[in-house]
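These are the structures, in C-alpha cells.
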Structure P
Amino acid sequence: MLFGKYRFICELQGDAILPYYKGSTFRGVFGHALKRVVCVLKQRECEACPLKARCVYATVFETPVAMQVPEGSKISTPPHPFVIEPPLTEQRDFKKGETFECALLLFGKVNKYIPHFVYAFAEMGKLGIGKRVNGRRAGFRLEEVRNGTEVLYSAREQYIKRDHPIEHLALNREQVLSDGKTQKATPIRVTLQTPLRLKFRNALSRADLPFHVLVRAMLRRVSALFNVWNGGEPDLDYRGLVRRAEDVTMVRNDLSWFDWQRYSNRHERRMLMGGMVGSVVYEGRLGEFMPLLELSSKVHLGKNTSFGLGKMDVNVL
C-alpha cells in the first residue's frame, strides 16, 4: 500500500488559543478548506452529488459515500485514506510568529492529490484556527511541506513538486513467518501517544489492553486499509495470530483514560472522544508480531484515526 507522510511547517500570523488535544481543530479546518478548494457543486450534499466518485473531497472526507466496500470483503465501512497528526505539545497559548508543525498521512492512490492538500493547507491559514482572539481566529502562513528530508513546497518558491518517492507498506504471511523464526521471549513497550479508542466485545476498552485485544485491533485496521486502498486482503493467518497473541503476557500496565470533547457540526452537539493513553509492557514470543506492530505504528489504530487518534510507538526492551 502506498504510504506518504507529509510534514507541514507553518508560522502563526496572530496569537492563537488551541485546545489541549488539537486533532479535531486541524481536521475540521482542513475539511472546510479542502471542500472550498475542490468542490464544484458547492450547495449540494456529497451523498446526492453526481461527481462524488471522482471528487477528492468526497473520497477523503466522505469516504463511505464516495467509495464502495470491495466485493467479498468482511469490512463494513471503507476507512478514510488519511490521518491528521496534530502538534502533540500540551501548549495551548501561542504567540504571533511562533511556528508549529503537523503531519498528513495519506494511503493508496490519494497520494497523487498532494498538490490539492498543500493548497488546502494554505487556505486553512486564511480561515484561521483555534478560539477567536480579538474577534478573529489566528491565521497562519504555510512555510514548507516536506516528505522526509525532501522539500515539496516552500512559500518562497511557490512551487509544488509532484514527483517524490513514496513508501510502500507490505505485510504478508511469508514476511510474518520469516520474522517469527526467532521466537525468543522478548519484552516490548507499546506507548499510546494519542488516545486509543477501540472496542472489544461491544464496549470501549478503558485502561486495559491485553495483547490479543491489541492484535485484533491491528488486524482490523490493516485489513480495512489494504482491502480498500491496496486492492486486496493481506495474506495473514488471522486466527492463528490472535490465538498465539493470547499467550503473550502483560507485565506492566501504565495506561490511563484521557477524556476530551469536540463539537460535531454534523450532529450539532459536543461529543466525548476519550481514549487510552500511556504505556504497557508485553513479554512473550513476539517475533512474528513485530511486522504487524511496526506497520500499525505508522497508520494509527482504533476509532477516529483521521483525528490523529491511536498513534502508538513500539520499542524492544
Structure Q
Amino acid sequence: MKTLSHSVDPRNYAPLYPFRSHFLDRDGLAYHYVDEGQGEPVVMVHGNPTWSFYFRRVIQTLSPCYRAIAPDHMGCGLSAKPDTTRYGFRLKDRLADFGALMDHLDLTGITLMVHDWGGMIAMAWAAAHPQRVARLIITNTAAFSPPGQKRLPLRLWLIRNLSWFATPAVLHGNLFARAAIHMAPYTRLSTDVRRGLLAPYHCPHNRLATLRFVQDIPLSPRDAGFEIVQATEQRLPRLAHLPMLILWGRHDFVFDTDYYQAWCRRFPSAEHHLFDHAGHYLNEDLPEMVIERVQDFLKRNPR
C-alpha cells in the first residue's frame, strides 16, 4: 500500500532513516510503521511534532537482536495526511490506530518505549492490555493529568485555545514544528537532523496533525479524551509489576521534573535516570547514553 503523505521528499530524511516502509490500511488511510529485525518486539511510540525518525538510532541499534517497531501517528511522518472529513484527530482515534497495529502484528511480550504524546497513547493501550506488555521505557511524557494542577506553558496554551492565532501560525508558518527543533533539544541539532524532523511537515496540509495534537490536549471533563486519561490513570497500577525504565531530560519546558517525579512516585520500583544535559528531545541530545541504558535494561530484564 502506498503512502498518502503528499510527496515527502526522501532526500530530506533517507540518509539517516534507511528503513523499509510498511503500511496498515485504516479505512483507506495509510498508517505507516517501521518493522526491523527479529526477536522480542520493542515498540517505539513518538509524540508531536516528531515521527518515527526520532527513534532512528534506537531502531538501528536494537534491530540486530530485537524486533524494532515504530509507527507514525496518522497525519505524521510517512502516514497519510487526511483532513478532518476523513479522520477525527482525537485521542480515541490515535488509540484505535495503535491498537489496530498491535493486533495486526499479533504482538505479545511487548516492550514499549514512549515519548511525549506517544506515552498517553501507548500507555492507555497498555493499561487496558497489561497481559501483552513485558517492559516499559518512559521518556519525557505523561499518562495522567498534569501533576499538582499544573497549567500549560503559555506557548501551548496559545495554540490550544486561540484558533485565530494557531491556524495560520501552525498550518502556514509551521510554527510548532519549527519552534520545536530549537526549543525541544538541549543542544543544537545538526542541519541533517533538523531537515529530517521537519521533512513530513513541508506544506500546510501536512501540518494539520501538529495543530490538532495541541488542540486535543485534554485538561477538563469538557474535553474530548479526558475520560481516556482518567481511565488510564486509574489503570496504571495494573502495570506496576512490570520492569520499568524512566529516562528523562531535565530541561523540558512541558514535561518538566514535576512529571518525572510523578512517574517515580507512581512506580517506586522503576529504574530512573534524570539527565542534566538533555531536554525534551532526549534521544537527540544523548543518544549514546539512552541506547546504552535501554540495551542494559533489556538484557537485565529478560521476558
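Here, each number is a calculation from the coordinates, and none is a lab measurement. Keep in mind it's a predicted model, so treat the numbers as computed, not measured. Cβ atoms are built from the backbone, for glycine too; each structure is taken alone.
Couple of notes before you dig in:
- Computing helix-only ellipticity at 222 nm (-39500 (n - 2.57) for each DSSP H run of 4 or more, over all residues; to 500) across structures P, Q gives -8000 for structure P.
- Comparing distance in nm of label points 7 Å out along Cα→Cβ at positions 52 and 284 across structures P, Q, the highest value is found for P.
- Of the structures P, Q, the one that 24 was derived from, the read-out being relative contact order in percent (Cα under 8 Å, 6 or more apart): P
- When Rg/Rh (Cα atoms, Kirkwood Rh), for residues 28-211 alone is calculated for each of structures P, Q, structure P gives the greatest result.
- Per FRET efficiency 1/(1 + (r/R0)^6) of positions 148 and 236 (r between Cβ atoms, R0 = 30 Å, to 0.05), the highest-valued of structures P, Q: Q
- When distance in nm of label points 7 Å out along Cα→Cβ at positions 108 and 140 is computed across structures P, Q, the figure 2.8 traces back to P.
- Structure (P, Q) behind the derived value 19.1 of Kirkwood radius over Cα pairs in Å: Q
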